[in-house]
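In what follows, structures are represented as structure tokens.
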Structure P
Amino acid sequence: MSKSKPMLTSSLGKKLVMSLTGLFLCIFLIVHLIGNLQLFSDDLGYSFNNYAYFMTHFAPIKVTSYLLYASIIIHAIYALILTIKNKSARPVPYEQTDGKANSPWNSRNMGILGTVLLVFIATHMQNFWFQYKFGTTPYVEYRTDVETGDRQTDLFDTTPDSYTGYTKFTENGIEVIQSKDLYKQVEETFKNPFIVAFYVIAMAALSFHLIHGFQSAFQTLGFNHRRYIGALRAIGVWGFGVVIPVVFALMPLYFYFVK
């Protein structure tokens, strides 16, 4: 019998799993950001609510969401295991080595950043996903004139008798859509300054986490050739470390200060 450790239980195997799950989560962030840009549409939440229904009812997306949840859990568990193992392997730090001089702050505090993000994910899911699925998200009816594009909305205090989850039909030249109003849920949630502040702080943590994690993932996978390491570093810093967290942070700020 081979004395070598099984791939997935070795340190290298765990790092590979973390890299793959981390990159999958990066792809999700891009898709999620594109969809959430509908929040900035000046259409009474019409685009965003249609997007929300599509994301929660389209079968391939639902399957992908389960992979997403699994990736988050696996990524967090393996990160915890590696952190504990690394500390137990060297319980007493070398006195003559200044770790701060040899590594950036975010690389030495990925555990703290990851913990902040886990709390954020739980809060985010409770505020929106849980409320949309099982909570008190209000209902809305959009009535759009097919010819002119003029749109009116009405909020329902209770579910309409004809409501079946998402209803869309056209009568007398008027397109009627009845659905849960997640846009309104977002609007109400971001009236709370403490939630807005927490979301902005979480996006700062996401920025530092991704700046280190994105490049590290490719290094673990062996993509660290000098020909393209510069491009990967630029994508990690400017794309995932700046653009994505900043745009996400602008959403609660937009609702709190503008809407």
Structure Q
Amino acid sequence: MASPHRPTVSTRSYDGHERRHAHEHHQIVLPVAGGLDMEVGGACGRVGAGCGVLVADGAPHSFRSGGANRFVVLDLPAGGPLPEAAIRGTGAFFAIDDALDGLVRYLAAEAADRPLDPVLAHHAAGLLLRALEARHRETGLQAAAVPDDPIERALALMAERCEEAPTVSELAAAVGLAPSRFHELFRIRTGTTPARRLADLRLDRAEALLRAGILPLAEVALAVGFSDQSALTRSLRRQRGTTPGAIRNGG
């Protein structure tokens, strides 16, 4: 893949096929909706809610996504500025806080229909790189640590993959508990059931995407795990007494 001569910023979606390649430019992938499972230089992670990735030029990497998804992709010339300490020669997964997420959603809106024009892409790249360097100096450019507590691990997994609606059995297996014990501990710790928490997470994510106004309603529904926009509308009306249109219009 040819290396760009200047920074480019675009939005992209990926199909469910796994692919592996390397390219002659640096790349930063930032989530808007859905998730992307990636392996970069031997490190595995998921670009999704709260996590992005930086891939250095020449670094082999594989990626695969299922369901509706959308990402902001920043391609940078190999000889251009890059937080070298952050990538350590291959790549790095990193946490995305609220401020950085706001920047991502602004770029997603600006590049929704076509890549940013070169001048805006240049300034956006500079702003994003400075933001990443600042966070690297403060905490290190890395994804949030996996908690030791099984219920905290389950909550983190549910937040990361709520659109996939993992079952109680799948969550229990992921944190090393029997399903009945997991369900009991989850209710004691959170005051609700895993199914109810997942439903709330999906609706929270849907509301955030609707307010951002980046994706069409049908894509919002698929991105958070609903079969279609009618199912999302019914769930919002039943659980929260509102509709996608009201949320999008500021209601």
Structure R
Amino acid sequence: MSHTVAEVHAVVESLWPDAGTEPWDAPGLLSGDPSAAVSTIHLAVDAVGATADEAVQLGADLLLVHHPLLLRGVTSVAEDRYKGAVLARLIRAGCALIAAHTNADIVETGTSAVFAERLGLRDIVPIVPSKDNADRGIGRVGRLPQPTTLGRLARELGEILPATASGIRVSGDFDAPISTVAVCGGAGDSLLSEPAVLSSDVYITSDLRHHPASEARENALVGTGPALVDVSHWASEWLWLETAASELRERLPGVTVTVSDLRTDPWDFVVIQ
């Protein structure tokens, strides 16, 4: 049984409503014929050459990604540029492209919620709840079923997340007790001053920049903030894909939905000094 691109897009909109999209974001149907048939959907975090090739090789009719390919404005989609090459590859193969980004972050089964659940957190609530729905919002915070230490938690993250060259970076005492955990899949240093983060024992997110991380570390040293754990942006959001795939399978009976295992984290290796 197949559906059209437009019908799949409507299901995507029902699962991850555009109303939850941040003003700067650009998800939705990025390319493809709305009337084209869809019998196979492939999911990935990023629309890059490798995931586009994978989708085409699998015979997918639609590639659904988390990160919008056209988030920043472009003036050319010539094929000697990465975005043009990806779009051309998909269009030639008849594979549509849809993105679900911040609208998929805030829902009850979104990126941070899945991350929190994989950590086994209880009493999970958003760090920043949506104005119209307290169960939705940015990030998640909850309590571990049993207290642990920062070092043990970091090692557990190493088992939960797919491996990347950049690994897991930690700021804090290895033996510091941890009970309350705040998480934000993807870049999250904008939440460092949120009360739910400040009152947590540790904050797990990605792409922590030097100055916000340094300030948070110094505040923690005087007792006014959490330990920090910085993980791969791609890895933290990749966890969500299987949940998204399950939701699509339920809503689109007869459609085959697959999940990419390709690591699209941008870093290839590190040098330990």
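What follows draws every value from the coordinates through simple rules; no lab data is involved. It should be emphasised that the depicted structure is a prediction, and the values quoted were computed from it without experimental measurement. Cβ atoms are built from the backbone, for glycine too; each structure is taken alone.
Where is distance in nm of label points 7 Å out along Cα→Cβ at positions 21 and 221 largest, in which of P, Q, R?
Between P, Q, R, the highest calculated value is found for R.
For the read-out helix-only ellipticity at 222 nm (-39500 (n - 2.57) for each DSSP H run of 4 or more, over all residues; to 500), a value of -13500 was computed from one structure; give its label from P, Q, R.
Considering all the candidates, the number was obtained from Q.
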